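Just below sit the structures, each encoded as C-alpha cells.
What follows draws every value from the coordinates through simple rules; no lab data is involved. These numbers come from a predicted model, not from an experiment. Cβ atoms are built from the backbone, for glycine too; each structure is taken alone.
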Structure I
C-alpha cells in the first residue's frame, strides 16, 4: 500500500520536475470536482447516483495521476477531495497525501489544510479509532440523528485545529446540534 502511494506521488511530481513552463489546472479534474461537490449539496443525496459517480471519478483520478496530469495545487486538491470520497483506508491515505501536496504548493489554500485534517480523521475512522480533528460525522441508521464520530480530544488542541482551518471541537458539537434540528 505504501509503495502504491509512493509510486503515485512520484508519478505526480515528475511533471513538476521535468517542465519549467506554464502549468495550468486540469479542466477535466476541475469538472469532476464540481460534479462531486454538486452531488453532495443536493438534499437528500441520491446515493444510487453518487456511488457509481464516485467510483468512476476515483478510477479517473488514478489514471490522471499515473499519466502525470495532476500538476498544480488546485489539481492536487481536486484529486484529494475525490479520493476522500473513496471507500478504503488506502483511498483516504492518498487523499491525505494529495491534500498535503496541495497545501505545500499553495500554503494560502485553507481548503487543502482542512482536507488534510478531514482525510486524517477519515483514515482513523476507517480503522475504528477516534478521530483527532473532529471533522467526521455519521448517521448510525437512516432514522437516527447524525452524531460526531468519537474524538480523541486530548490529541489535537483547538489552536492546532485552527491552523488546519478546522472549527474548534465546541463549534463541531454546536454544528451537530444545528444539523439535528
Structure II
C-alpha cells in the first residue's frame, strides 16, 4: 500500500468526507499526488489543480483510473459532435479533442475525487467489515492497464460508429444529389 507524504496527511486527515486512509487505499499508485492536489485546493470539488496525465492521455487516463462511465460519456460526446459535423458540414469537432484534453487537465483531479466519493459511498452503504471495505476499495479504485484496454476498445467502437455514420450521411447526400 502506498504511503502519503507527511505534508499532505498532516494538512488534513479528511477531504470531502473521505478519510486519508480510504483515499490512499482507493487511489493506490500516486496517492501522494492526488492527496496533495486535493488538500491544497480551497474547494477540491470545483478545482483541484492541473493534471498532466489527464491532459496528455485524456480518454485513456479515464480508463487507467477505472472511470468507465466517464469514458462512455466522452465517447458519446465525441460521437454526437461527429454526427452534428456530418449533418451540418461544419468542421468543429477537430478542436473537440484539444478542448476535452484541456478540460481533463484542469478538472481531472476533481473528476477523480468525485468518482472516488461515489465509489466509497456505494461501498459504505454495503456495511462491510473494515477488511472487506479495504479490499473492495483497492479493487474498485487504483490504476489499471486493463482499464486502458477497455478505454481503447470503447474508443475503437466510437471510431467505427463515426465512420459508419459518415458513410451513411455521405451516401444519403450522393443519393439526394442524384435525384
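Hey, Rg/Rh (Cα atoms, Kirkwood Rh) derived from one of I, II reads 1.11; which structure?
That value comes from structure II.
If we compute relative contact order in percent (Cα under 8 Å, 6 or more apart) for structures I, II, which one ends up with the highest value?
The maximum falls on structure II.
Ranked on Rg/Rh (Cα atoms, Kirkwood Rh), for residues 26-97 alone, which label among I, II comes first with the largest value?
For this comparison of Rg/Rh (Cα atoms, Kirkwood Rh), for residues 26-97 alone, the top structure is II.
By the measure distance in nm of label points 7 Å out along Cα→Cβ at positions 66 and 114, tell me the structure among I, II with the highest figure.
I
Hey, helix-only ellipticity at 222 nm (-39500 (n - 2.57) for each DSSP H run of 4 or more, over all residues; to 500) derived from one of I, II reads -20500; which structure?
The structure behind it is I.
Once distance in nm of label points 7 Å out along Cα→Cβ at positions 50 and 74 is calculated for all of I, II, which comes out largest?
That would be structure I.
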